Each structure stands twice: as structure tokens, then as C-alpha cells.
Structure I
Amino acid sequence: MDPITPVAAGRTALLAYFYRLADIEARYEPILRAFGAAAANDASLVGAAAAITRRRVGPFEARLAGTDVPVRLLDPIVELLGAGAIGALSRMSILRAAAPECYGRERVNAALADVAHRALFGPLPGVNVHPRPSGVRPPALRYSPQATAIFERARDLDAQAAQPGKRTLRAMLGVANHLIADSGYRGLRINDVVTAAKVSRGSFYTYFENIDDFVCVMGLRAIQQLSEVVRERPDMPVRVTLRPWLRRYAEVHVTTGPLVNVWIEAIEGPLRDERAAVIDWGRRRMATMLRARALGDVDIDAVILVAIIEEFGSKTSTKAGLDAALLLIERGFLGPEPSTVDGTPRR
């Protein structure tokens, strides 16, 4: 890499980096998707991937000059940017298949370069802050009637489980997320469910047709649970509101995130096309928050922000990690905080 500096040449160096990263992601996409699904039930793969990510931090920072990011936050911000960018590229490819005219690689790579440069150096007009593109706005990708019916069924199962006398249902719902995340979409058996939940096979068939039905419903249920937290994003995205929301997201992601990731990467059959709608739903929620600030390519930045937040939620929460995520979001996506009439920042 050329030196990453606060001037336009530094942003150009990041753009070249993301073009190469996108080439690698596209070339090895099937392997990366398989790895993501396999890593959900193999801790050694997760550890190996984390070690590779950490080793990438040092060489990247060696090319960095002039950043004012606090030293204690630099490592976690660079690590979060790197892993989040790969996650964003993966999700962009799914969206590109559904709306190719809206998620072109040139537009995506430019947005990644701007976000990363802003995170490292702050918003700099003419360098990493550009007018919003005037091209085609991404369409809202809607769920199919089949997926909508499954979401409603998942809500109904949760409502039933809250009633007295539904111990067996509560038990099966209680073990679903970790069982599917640990076993993958093709590795789970009915015996695994009834053994973990300590229920009979008859109880299983009271609520589910077969193991594929169970996995499908529980996958969309996990997406629904995580979506509830995304829906609670702060209307005024400043540090005092973002901090508790990120904590809440991390808490829910611990149990639902691995299953959601397995679902997105490994789901097959008719619901495979729903992946784009799942990602787009999160994009639209984040975009409404970003439009409060006149900064960046809102529609593409929103997908990147979703990937960054997902990556944050996948790690053990630490104060440094939370502070790094907050600073990255503030500088990379939100820009200067809106001010009151007298010019005092809103905190």
C-alpha cells in the first residue's frame, strides 16, 4: 500500500486497497461463505480467523501517518474496519444480484474508502466527503409471502411459549439458536433437538413438520429478534444514545447472531432469495439514521454500517471495543454532531 495520509493521496491509497480486497472477496466468495458457515460450529476456525485479522492490523498501521485516533483505540478500529469491510463486500454481492444497477463495485469501493478515511482522519470535505450520488436509488427489497408467513408463525410460537403449560415449546425454543449455529443447516437432527430440550418426539411434531421446518422457522425467528434491536436504533445518533444501544445489540447478538450468519451464508431452497431482503431491511433502517447527516453515500454507507455493527456484536464486548465502535461510527458515518441553536453540541 501507498502511505495512508489525511490528504487526497491517502484516500486514493485506501481506494486501491479496497479494490484489491474486493477482487479477493469475489474470487474466493464460495470458499469464504463456506468458511463462515463452518466457523459457526468450530471454535478453532473462529480463533484462526481472528488471529489472521489481528496480524493484518500491524502492516496496515505501518502505512498510516497523521491520524489523530487515540492510541488505545487504533488497533480495535483498524481491526473492526478490516473485518467489517469484508462482511460488507459479502453482503453487497448478495444485494448486487438483486439490484445490479445500484451496488456497482466502483460505487461500493468508493464508499468504503470514504468511510475508512473519515474514521481514521475525520470528515474532510473534498477528500473523503463527496456529494451524494445522483444515480438510481436502491429499491426496497420486500419479503415474499412465504417468508412473511414464517415470520408470523415465529411470532405466534413465541406468544404461545409465554403461556402457562407450554414448557415443551419453551424448551425447544430455548435450545434452537445454539443447536442450529453449532450444527449448521445440514447437521441437525430431530433427536438432537428433543435430547437437548428434554422433550418427546411427539412434542416436536406438535409444532414442526420436520427438521427442515424447525431450522427454517428458527432461522427467521433469530432474524426477527435481531431486527427488533435494529428497529430500536436511536433517532438522535449521538454518543449518549449510541452507547446503550450498541451494548443492547451486542447482548442480543450473542445468542442470535451466529444463527443469523449461518442462515445468510448457508440457507438453500426457496428462501435463499430472501437473503437480499433481510440485508436490505437493515440497510433501510440504518439509512434513515444516516440521512440526518449530510455526509457520504447514504445507501451504500448504510450497508457498511450494518456490517460494522454485526462485526462489533460478534466479539466479546470490552470498553476499548465499545469506544472504538463509537468513534468509528461517529467519524466514519455521522460526521460532526448536530448543534443546538446557540451552537452547543447535543450530547
Structure II
Amino acid sequence: MGWLLISLASAALIASVFVAVHQAEIVAHWVGEPFGTLILSVSVTVIEVALIVSMMLSAKGANSELARDTVFATVMIICNGVVGLCLLVGSIRHRVLTFRVEGTGAALSVLIALTTLTLVLPAMTRTTPGPSFSTSQLAFAGVTSLALYGVFLFVQTVRHRDYFIPVGADEREHAQPPSTRKALVSLVVLPVALVAVIALAKTLSPSIEAAVAAAAAPASVVGIAIALLVLLPETTAAVRAAARNRMQTSLNLALGSALATIGLTIPAVAAAAIFTGLPLALGLPAKEATLLAVTLLISVVTLATGRATVLQGAVHLVLFAVFLFLSVVP
């Protein structure tokens, strides 16, 4: 791909991100929290899952770690990069940020359970050799992941919806909500913009692969770069919410995206692996498992009090930098 096409694709990608975020904010204003943030995070994840499964099938087993690496990279990007950036931007502008422990704690507990079940335990089971589940274990992990994510969605949107509404805010903004016609148009434009983001990220991936190869970096860096591009809409929306002192909205987006990634990706790739017979490695190596454990521990400390400052943002961003550096220099 020539430099002109790369520049045009990059510009189109940035434009698609801003279109997606704008349409998501219109929908969020129309339906209220937490449904608005849920629509954006689930929309991105569904498209991302389709991309991962299609790449698995096209690779025909040549890359059995693809799903694992993508899920792990997404969790690390969200829990350290996105959360850290939101905390930093919000605390610089508003000094002390507040959010609801009831909501963030519930999301974090589900995230810890899902990541342990799907990314840590496969490397410790004895039924099959290597970092993989047997067919029955894989089916069990897929069903339980989907069920736990479903329970979380029920709690977030029905049973304890108020736990996920920003502190001091109504379910709708005080400003006049958009008309039904405008909101329905946004509901149509949003998935189109998200598909464009994924497609453009996929289009740019050969150029990213060439740059990674030229730098003699590990192949896993390509997946991280693509994940960063795919998560641009959610990252932009989360940072904008933090800048407006709506940290709960930012955390709804961030943690909700991480949960959706595992809760939807693992069942999908498990089903694809079982029905097609493709190998699937899910267990993380020791270095990655350690980084995941530290990330979850720090996240628990950060979200335990319902208040955060610039220090917590700096800690998460340092962990994100460690993740990126050790990915390039393993």
C-alpha cells in the first residue's frame, strides 16, 4: 500500500471514529445511562468478534493463539490504557473524580472471574497438554462466560441500573434529549461507522505488519496495534466523558467493553473451535499472566473507594507502558 493510500485510509479511520462516537453520544442521550454506553461497547465487540472468528477460520489453525492474544491485549489496553488516560484527563481538570463503587465493583468482580477462567486456568489444567482446554472444558468455559456476562447485563440494565448512573446525574441529561427520528438515524449510522472502523483497521494491518517486521518486533505487536485502532471509538468516548467529570460513564464504557470482549469472544471462538476442529490455545504464559494479575490487583485498589486522583491514572498508564514495552522487547 502506497503512502497516499495509507494517509487516506488513516484519515478515513479517524473520521469514522469521530462519527461513531458522535452517534453513540446521541443514542446515549436518548436512551439514558447505562444503555447508551452499553450500545457502543457491545456494538464494537460484536464486530470485533466477527473479525476474530473470520481470521481464525481463514488461518485454518495456523495461529491458535490469535483469540487469546487479542482478548489479553484488549483487557490490558482497556484496564490500563483507557482507564489510566481517563483518570489522568479527568483528574487534571477536576482534581478528584468520583464514581459508584457498587457498579464498578460488580463489573470488576465479573472481569476477574472471566479472565481467570478463560486466560489463566487453561494453562493449569491436566486433561490436555499445553495451554488449552479439552472439548468439554472449552464448552463449559464458553457457556459459563456467556451466562455470567448475561447476568451482569441484567444487573446493569434492569435489577440495579442505578449503580451505573453517574454520580449526581439523572438518567438523562438535563438538556433536551434528541428527537426519536434523530436517535433512530444515529442507531443506523452507528454500526455503519463501527464497521468502517474495523474494515479500515483491517486494511491498514498489512502496513502495520510491514512496519513491525522492519522493526524486528514480535508478531503479537500487530494484534496490539490493530486492537488499539479498533478500540478508538470507545477510548475517545470514555476520555470525553472523563473530561466532563462523568467518570462513571467512562468506567461503564471501559469495564463494559472488557467484559463484552471476554463474554462474547470466548463463547464465539469456543464454538468455532469445537465445530471446525481448529486448535485453540487460551492459557497465558507466565509473563502475561503476571501482568494480568498485577493489572487486576491495581484495578481493585483504584476502584475500591469510589474516588480517584491523578496518581491512580499515572499508575495505570505506567502498567500500560510496561505492557507495550515488554510486548516489543519480550
Checklist line | With Rg and Dmax of the Cα atoms in Å, for residues 7-158 alone derived as 18.3, 52, matching label from I, II | finding: II
Checklist line | Given 1.3 for distance in nm of label points 7 Å out along Cα→Cβ at positions 255 and 319, calculated: source structure among I, II | finding: II
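Hey, relative contact order in percent (Cα under 8 Å, 6 or more apart) derived from one of I, II reads 26; which structure?
Details: I: 26; II: 42.
The correct label is I.
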Check: From which structure (I, II) was Cα extents along the principal axes in Å calculated, if the value obtained is 56, 47, 37?
Finding: II
Next item on the list: Tell me which of I, II gives -0.35, -0.53, -1.27 when you compute log10 I(q)/I(0) by the Debye sum over Cα atoms at q = 0.08, 0.10, 0.17 Å⁻¹, for residues 79-286 alone.
Entry: I
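We did not get these values from a lab; they are worked out from the coordinates using the rules stated. The model shown is predicted, which means the values in this text are computed figures rather than measured ones. Cβ atoms are built from the backbone, for glycine too; each structure is taken alone.
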